[in-house]
Structure 1
Amino acid sequence: MNSHVLRAHVLLEQSRYDLAEQELRLALSQDPNDALAFALLAMCLAERERFKEATEAAHRAIELAPDDAFAHFALACVLNDRQRPKEAEVAAREAIRLNAEEPRYHGMLAITLAQQERWQDALQVAEFGLQLDPEHVMCTNARAIALAHLGRRTEAIETTRSALAEDPENAMTHANHGWMLLRHGKPDEAMTHFREALRLDPTYDWARAGIVEALKARHRVYRWLLRYLFWMSTLSSRARWGVVIGLYVGYRLSEGVLSRYPESGVILWPLIGLYIAFVMLTWVGQPMFSLLLRLNRFGRLALSDEQRRESTWVGLCMLGVPVFIVAGLVTGKFEFYIAALASWLLVIPVAGVFKCHEGWPRTVMITYAAIAATIAVGSVVGIMLVGPTTPGQESAADRLLSMSLFGCILLSAAATWLINILGGIRPKR
């Protein structure tokens, strides 16, 4: 094996991708037909999010060595990073066909199946890989993730705990164990493992994201929200829609009962209030607590650029509520209260932008949020400009007010459904 390739292999294991790329380029300058160098270069470029070049390098490796299982494994890694799990699955299965005795190929296949939320299949493949190597890190972690999403939390946490006993210096296993502890409602213990994962690999974004969630989960309200989100992750896509629709149907039925039997309001109004508060929390809970973390020195450093942007935009919408209410109290103009309501309702589409993946889903949601904001601002300005008409008659401002309120509420309600649809779409990269 070329000495440059050997050094690149070591650098890849150390997550020093820029230096690894340099060594692989040197190796290819000496031998332009080195399939292994192309395969490693593909994995290196994928880590640096240069996906087009990575895919070309992986295909070149396969052209040079079509019967080399590792070249197909490299393509599977690249395609999985590009959010193309079905194509990655095909490449991983080809690697296994060529060499069924290599556990990492089974681990890669398990990960592609997990990306497709085929948890039972992922579990079976990971367990087969562990039969080949009971201590294999990728298979162990894939098994733990599948178990967690199948609702077998105790088995999942035992899996990562035993893996740590075998290899206490593995960043992936520490991060995985931290997430399992979060599922068990133990944010402080989880924090320890996330920090250790970052010590071992300072570039590990999954561990950094875990630190943010662990910090938020120290607040009891967010811990309840996190439990709900983890529980939802154990359900199939159809079941998740069933929960959302079921809650909404219950809300609508409650309104119908109230209209016919007003005396039931003693019981139903608190339930409706809890439902509305719960819905708002599911949309704004994460950015709201991210905003709180910006007041914490350590939390501020742990937040990603994306989380900072999200918390800023949501925070501005929420800040508009008390500002407009105070303006209404000072001036006595009712329009400011409408502006406060519009600002509050805008929180949902604005927060929804960051729940959509980069690409066309996010572009659609940004456009929707911009339209909602334009309508809200235009309505408030229109009400202020139109003013009252003949006394004793419904004014143009009153009609515009009614239309504006209906429009803002409708746009926010529709946004929740749009976000649920767009949020589940991962554009290919």
Structure 2
Amino acid sequence: MPNTTAATAATAATARPARPADGLTPRHPAAGLPLPDAALDEIAGRLAAGAEVVGIGESTRFSRETFEVRDQLFRRLVREHGFRALAVQDDAVTAAALDAYANGGGGSAASALAGAWKPWRTAEMAAVLDWVRAFNLDHPGGPVRIFGVRPAQAGPADYDAVLAHVRAAAPELLARVAAHLEPVRTAHETAEHVQRARGIHPGRPFAEHARDALALVAPLPGADLPGGAAERMRLIVEFHEHSVAGRGDYAGEAEAWAGAVADFRRRTGLRVVYWDGIGHTSAAEAVLGLAPERGARATVGSALRERYGARYVSAAIGFHHGDLGVFTVPDPAADLVDARLGAGAPAARWLDLREEEVRRRWDGPAKARVVSGVYTPERDAVEHLAVASLAAAFDVLVHLRRATAVRWLP
């Protein structure tokens, strides 16, 4: 990536410090974001201009501040710019529960999130659901909808149903089936690839256990009924085969997830905000530092850019350093764009890479930090995303100097 003295000196001229002007105090709940309302208003306006889908990606899902910047931009896109859908990386059934709560269903935000992908089970995400619910109550003619980009997938209840069927139909097989299912169901709490990275994986690939369990369950009496044990076991097999560990790939299923966004937009006509990590929202193909041997891979954002052109707008929210609870992230290496954005130590700054002067000074090959579930400070050097063109990947960059941990729900 460009790293000349001249480019570094130009930082102050092209990156907007996000400080309150004329004594303006930021008005944000709890976190005390360093971005004033005026900056957030302007960023949201730029994201919305001409966009049908806006991808807002974070460099980590463990930071309270990066999440709340994304949340504040989302609220502005809804309130001031007419966006009425939120796409999240979760399956269709789970997202339907979030949508039901946001549109007046029973329970609480926390109970709606109980079955969600673990990174969503935070107090910050619960606050989003409560805000959407309140907005929808005030706007019954134009509510915000929430949907998932993944198809329906197995959940804990499927394992319970399979074991119940085996207990009734073939109790002599129960111990064998349970021996396959009990270890693999832990992936719904801590993903298999994260278990491997943390050294707590039991050893055998979860997809193999699931396939062996299916072979035992499928021939049982009544297992092939609609919604029965065999169908649920196939969902379990599919879940593990399509996981990061099962695919051996961190990139996700870009075309399928982008297709889910496009299908929802086509059916509803609603403008969509898509939340995910920057490795998914990037509008250009990317190389993951964790798997450089795979080369540049398509992302959900690159598939959406292919479909929508400039009507897909990509924003990235990153940070310089911070204590994220489970680990402390050090200052970024000098070759990361995060280091350049952190030069001069402002609390926050942002860039619109579509501006000619900004693009001229900042575009080029770049690496941006990604702090994932398998992150450790010792591997900081490989936890990044590399793109051939920073401006092709991201239209807007938001950078925060310091990050702190999200608040996990019980």
### Query
Where does the value 9.0 come from, among 1, 2, when mean projected area of the Cα convex hull in nm², for residues 127-254 alone is the thing being computed?
1
### Task
Work out relative contact order in percent (Cα under 8 Å, 6 or more apart) for each of structures 1, 2, then name the structure with the largest result.
2
### Task
Work out the source of 37 here, i.e. which of 1, 2 gives that when percent of Cα pairs over 32 Å apart is computed.
2
### Message
As an exercise: helix-only ellipticity at 222 nm (-39500 (n - 2.57) for each DSSP H run of 4 or more, over all residues; to 500), calculated from one structure in 1, 2, equals -12000. Which structure is it?
### Response
2
## Note on the structure
Re distance in nm of label points 7 Å out along Cα→Cβ at positions 135 and 327: value 6.5 computed from one entry in 1, 2; matching entry is structure 1
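Quick note: the coordinates plus some simple rules give every number you see, no bench work behind them. Small disclaimer: the values here were computed from a predicted structure and weren't measured. Cβ atoms are built from the backbone, for glycine too; each structure is taken alone.
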